[in-house]
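What follows is a set of structures to go through.
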Structure P
Amino acid sequence: MPKILIIADYYLPGFESGGAARTLANMVDRLGDRFDFWLICRDHDGVFNRESYTTVNIGEWNTVGNAQVYYLKKNEVNAGAIRKLVNEIEPDAIYLNSFFSRLTIFTLALLKFRRVRKTKVILAPEGEFSPGALEINGLKKSLFIPNAKAFLLSNDIIWKAASDSEKEEIIKRLGHGLDIRVAPNMPPRVVFPEYDQSKKRQKKSGEARMVFLSRFMRKKNLNWLLDKLGPIEGSLTIDIYGTLEEPDYWAECQRITTALPPNISVNYKGIVAHDQVSATLFGYDFFLLPTLGENFGHVFIEALAAGLPLLISDRTPWRNLEEKGIGWDITLETPHLWIDALQTAINMPTSQHAQMTATARDFVLDWLADVEIERSNIDVLGFAKL
């Protein structure tokens, strides 16, 4: 089988780093019978959790599902260690799942200066070129992009975009003439198979329980929405789950929530292990995420699979939700429409909400069954064989 070396910052058993690691885990799981996967990553779970894993061997190869995984010791996060491992593996292709990662930069430099054998490169930016993502450490990124174009990027790189909108973002930042292939980020084969519509919470008119489950960071834009909730009538509860990645941002959100009227409750509930996400979401009425940009959004699939209509921004691939009867995707330029949608959700009677939850569940089951998801991902890897 073709040997694919994935180089990524984070991977299993971690779960705090978000959708990029889950995309890789799903790809390895679903395509492991077609490709020989090897993976190099850091020895810990996310930027804010620096403790080394204790359930794998650090600095050695481990069998993790359908892949051989090497967890870099902290003193191995350098070009020399990457060079040694790449030359040892001799992959048919290298898959990089970040543009700005130091591991990606080391790998591209090694290839550019011929310190490793020339091989096909697949680069998945994972939403890093969205306007919201580029605002974070914006000066550094604005300086790095032209230098990368001049000194690191070759013309034969295959760029993997999770949607047509991400393809346009890549072109806007790097120019035309790139080999960009569009494929949805790989979801699991099934999501929440034990779902039972009869056990779904009975929502009442005049109240709504909404959930925000994501990495808690400025890009997710919750502060923008919290600041506009004052006119809301009825009982609104917003529970927040996720890693608090930016303490100053969290403090800002807390200051906003203390000024909200008593009919609105905003609560931080901590971090949810990945195997508990579906069960946690199941207990809510709607999923809320006014994000500045997502290239895909695994959590949207998980929310729909748990019977949650979405209330999200229009800066994701999940569009025309109201037409489909599964939620709302609203531009951030019209905050009054957000308030209208929130009020509609709160006022929604039990029977209408029950129908909406069933429609959300049916929609995602049909989407997961689409054979084109695997076909397009196989094409991105460059070996379109079924």
Structure Q
Amino acid sequence: MQIALLEPFMVGSHAAWAKEYQAHSRHDVKILGLDGKYWKWRMHGGAVSLAREFLAAGCRPDLLLVTDMLDLTTFLALTREVTADIPVALYFHENQLSYPWSPDDADPDLQRDAHYCFINYSSALAADAVLFNSDYHRNDFLAELPGFLQTFPDYNEPDSVAQIAAKSRTLHVGLDLQRFDAFRPTEINSERPPLLLWNHRWEYDKNPDVFFSALFELNEQGIEFELAVLGESYKKQPAVFLEARQRLERQIVHWGYAESFADYAKWLWRADILPVTSIHDFFGVSVVQAIYCNSHPLLPKRLAYPEHLPEELHHHFFYTDFDGLVSRLSQLCTEVAALRNQRLPTLVDRYDWGVLAVAYDDLLAALS
């Protein structure tokens, strides 16, 4: 079976997902992608460019697998002589209805943000199957749609929400988790202080203010810890990163993006505790990776996180408010010897492509 995978935003986790599925699938997967920048323009114009490339390549796939950054209706209109009878699966890594807007973005105040939501909505209507990377994401998108449609003056098409829901299902993100195994340490230094980890983008939606506020509290309490701050940073980043680098200078053992996968993997295996404070995560790739590398997660009981871990173990891994975060984090720092003897990889190894590629292949084959 031949699959054309269309990704207008080929960077980061989007690119990894596309390339890794291509590598693990039993199907013949051809990727057509565009550079991962100018996300707003990609959502508007990416369909035009990908339609041109698709037609020029002479593609005749059995199925189209496209992502939420594509204006599917425009793409299908421009390629209708080829794609009219080809089934389409639309995969949502994120959606613009409930993705939190940056406080620095002027579009919401200028009422210029609705069109990106409409692209997601109309694409979901046009697709034959709508796939989401978590149960939380699927439920969140479907819950937001009625209110979004009600913002328009008439012909709101409320019944279309049920149409989309009927063809929607969850298909979790596949991850190359076994790749981390080569960097698992053979010995553990039991004498060092607990290592706390940040391995997310340095952006507002990961809520770094609360993360570092909790660490400032630990520092003031005199609790010993080390800190590794990984993740991709940008020219403009939340001011708290500069403050934290100064106030936690004594605890910092690494600061900045890991330039190689080997370095990234080694820090994840070395980390003891992963405090997470995000206000947005439709799945949480970096969280799952850290858990696989035996870093004990301390998670807010919201977003996609609860579905990653067995409910009977939630009391070990979740907090509900800031005081609970600080209290539990303080406790974990004193129990680090026990944490280092845990075996956490089996809690999330179901997300490895060795398991999920078969699920993807079977589902997409059934659609074709």
Of the structures P, Q, the one that 0.15 was derived from, the read-out being FRET efficiency 1/(1 + (r/R0)^6) of positions 26 and 274 (r between Cβ atoms, R0 = 25 Å, to 0.05):
Q
Hey, distance in nm of label points 7 Å out along Cα→Cβ at positions 114 and 138 derived from one of P, Q reads 2.9; which structure?
Q
If mean count of other Cβ atoms within 10 Å over residues 194-201 comes out at 11.6 when worked out from the coordinates, which of P, Q was used?
P
For percent of Cα pairs over 18 Å apart, for residues 34-97 alone, the calculated result is 33, so let me know which of P, Q that is.
Q
Looking just at distance in nm of label points 7 Å out along Cα→Cβ at positions 154 and 170, which of the labels P, Q belongs to the structure with the highest value?
Q
Kindly point out which one of P, Q the value -10500 was derived from, the read-out being helix-only ellipticity at 222 nm (-39500 (n - 2.57) for each DSSP H run of 4 or more, over all residues; to 500).
P
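None of the figures in this text is laboratory data; all of them are computed from the coordinates on show. Bear in mind the structure is a predicted one, so any value in this text is a computation, not a measurement. Cβ atoms are built from the backbone, for glycine too; each structure is taken alone.
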